[in-house]
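**Q** Please go over the structures that come below.
Coordinate-derived values only; no laboratory data. Computed from a predicted structure; not experimentally measured. Cβ atoms are built from the backbone, for glycine too; each structure is taken alone.
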Structure P
Amino acid sequence: MSEASIAVVAVGNALVDVLSKVDDAFLDEQCKKYGMEKGAMTLIDEQRAVELYTQMPDKLEASGGSAANTMAGFASFGGVGAFVGKVADDTVGQTFKNDMNGIGVKYNTQPLIAGPPTGRCMILVAPDGHRTMNTFLGASVELSPNDIDRNLIFSSKITYLEGYLFDRELAKQAFITAAEYAHQAGHRVALTLSDPFCVDRHRHDFLTLVEHHVDILFANEEEIKSLYMQQDFKDAKSAVDDHCEIAVLTRSEHGAVIVSEGKEISVSAAPVKKVVDTTGAGDQFAAGFLYGFTHGRSLEESGKLGALAAAEVISHIGPRPLINLKSLLAA
């Protein structure tokens, strides 16, 4: 096993999030007009992204992307992490790079010189806090195996893969390359399924990835049921236990269940006064769990850190913590 100087390296979409609080009428109109699925993620083209951007009120813009948000939370806990993701050689891409390095996450993926601009995710936040995402992937889908630094993967205890990136063949190849490097080094591979519609599109490939390359799986209730085509959560969690070392299954206000080697650990949701925006809840749960797990905490303790981080992020607009998550370690 090679020595690890980095706790977690994440491979995912490098995006800029554009968030806007909207009323139900606006959301219903957009869903009807463009066929969006309320509460889910829809892939859109550049023209649609520009059109939606002009209609969104009171926009908040911040560097995002699911795995990048997880690494932001991980760094906020005090973890040493890195990120691999593709931006374009443009102003938005430079902002993303500066943001990641500024929060202490190592990021030096070479930008795309010719091709689409840096990707962005347009997030409509409903009055109940749930979010509907419209994602223009842009340069992020141009990530290829050539962007996977073997030395970086060999230096990381866990390689964390973002399911959203799975929509292009090159990205799938990059995942396999990263997973193979990690296992060659004797280290673990983690995967987040990201979205039930993402699972629906790539079920066979995800199942192959989970069964042969993944040690730690992150999924919410709908995602894990979709992966194993089960109507009942109990049947889905039984199926996943046969395929990976640890499965971290989140259930919103019902907390989470951690399944490992035939055992189940229940983790209660941390209290929150008001749910403002659920964007980033799963990302920050993963951040807390990964921090605990890579710093010698038990599965239950790691799950509790995940729940605390998720509760913090849903209490405000935006997918990244507004407090120093290190303050939660004594909770």
Structure Q
Amino acid sequence: MSEISKLEQNLIIKKIDDQTVNISINDNEMLMSIVGQFDQNLKHLSKLTETDVYFRGNSITCKGNKEKTNTFCEAIKFLINKYILTNIIEKGDIPLSVKKNIEIEKSNVKSFKQLIITPRKSVIARSERQSDYIKALKENDIVMSLGPAGTGKSFLAVSVGVTLLMEKKIDRVILSRPAVEAGEKLGFLPGDMKEKVDPYLRPLYDALYELFGADKIDKKIETGEIEIAPLAFMRGRTLKNCFAILDEAQNATETQIKMFLTRIGENSKLVVNGDPSQIDLLNKSQSGLIKSRNILKSLKEIKIIEFDHNDVVRHPLVAKIIRAYQNKSTDDKD
């Protein structure tokens, strides 16, 4: 049975009057997942859509003007489709259900074409560019992504990479990053090489643990299925049957990025992620991210995705902060 027919089977929407809509959901488990514990999801959705919402039995009543009640109904359809595909409604799905309908105005079912299901949670594209990015990660051998913090560059790459590992489509996931942070050098940090590099790769660890659980990830690190490697240690290697991510590539030189990309071997995918606005190199002109983007953009085999503040999926204030700094930068140039 298709997602659309399942949606129609479980959802009944009746217009009571010009300002009132009644929604009935036949599947009790689906209903409770959408409503949330102590009705928290409905309360959040009511606030986001600026409607009055009442819940009783298997019925949800929504009151507001026509446009706002329509937005509420489309959000409910989105959440039902999400539940049908993943059997779970997560906290982040609530604002996403409204954003999808206000900004993208596409079929709810199509929103899930780039769905990633991991052991601990499902991951779906939260913007059009994120959807393009996930598709590129699955279909292209080399992907470059540029954009501000919070746009999902690293998180989505880790999601796809480790999912391929779990499905045994590759043998290893390699996480790499230039060891550049606030002027510190690896040699001055305590511990062995892994302990020296770990602080620089903390965001990638966070994504791994959130998606797959600490125990499972730590075991795969012990067996070498997940490898942590400083960018400098990639020289001279040929990467076969693996998914390799170079994170924070704005702190790599053009030569270093070229070295990383030319490591690609049979049945491998390479991902280069970076934020051009957060260069930590003492000489910022040495950053090779933008230079490499310009050099490689003519190659059809390499997919380049460029994010902006509209793709930020962290706290709503993050997008506003990024936009404010971008506006200041433009004013300074003027």
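**Q** Comparing mean count of other Cβ atoms within 10 Å over residues 87-94 across structures P, Q, which is largest?
**A** Top value of mean count of other Cβ atoms within 10 Å over residues 87-94 goes to structure P.
**Q** I have 1.03 for Rg/Rh (Cα atoms, Kirkwood Rh), calculated from one of the structures P, Q. Which structure is it?
**A** Only structure Q yields this read-out.
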